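Computed from the coordinates by the stated procedures, all read-outs in this text should not be read as laboratory data. None of the values given here were measured: they were computed from a predicted structure. Cβ atoms are built from the backbone, for glycine too; each structure is taken alone.
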Structure P
């Protein structure tokens, strides 16, 4: 099993589940992906998906409630990623 960051090869890593939600007036779409990332790359990916959801996730009746859950889980995942130790260099990118 791999135990290095998918982006840089650094360690330690954590399996991060990131979500983003796009709210439309009558429809919404939620994406989810799992990646093995170090602290720095996990923060970057999670923050990008959080920003996407924070701007584009609220535009629908149901999306208001769905996106609230997505934003809360993204903030929790960011906090967990922040508790990882600083990444040690791995293979060169």
Structure Q
């Protein structure tokens, strides 16, 4: 079973261009990803996820970020750059 640290995931997604959403929730942090000023996707982290994201949440976030689980882990742990992520999204037809 894979786990990744929630706090690092949040910080690393922000480094890749995700921004805090204006959408507020008492139990989740929402992150949005824009390209050319267009909202492409969003994901969310539970406020209660203080330690590690486990398999279920990793799968949910990978789906929201349009990645397979292994690619999402690379994005969240930082081996995958923003440019690499943009290439994947472009190949999937999500970017103009």
Structure R
């Protein structure tokens, strides 16, 4: 498994943080040591629990994607919108 991390200098040391994992941070004198310490922390978290990926339902306007794909009036509306756009562009 791969996980994105951020490494940044902090007070003469390096801090490595896992993106999307609250409070997953390790600080050490070198980049490599900070990465190794963060890996140990993340491995321990995975061992204590169960790591899963879940699907979430789309929210907002994204939930409408494909909703009207079979609606014949949608094609007519789109064609009219394109004709108006083209007429304005060519005017």
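Largest in relative contact order in percent (Cα under 8 Å, 6 or more apart) among the labelled structures P, Q, R is structure P. For the structures shown (P, Q, R), distance in nm of label points 7 Å out along Cα→Cβ at positions 23 and 79 is largest in R.
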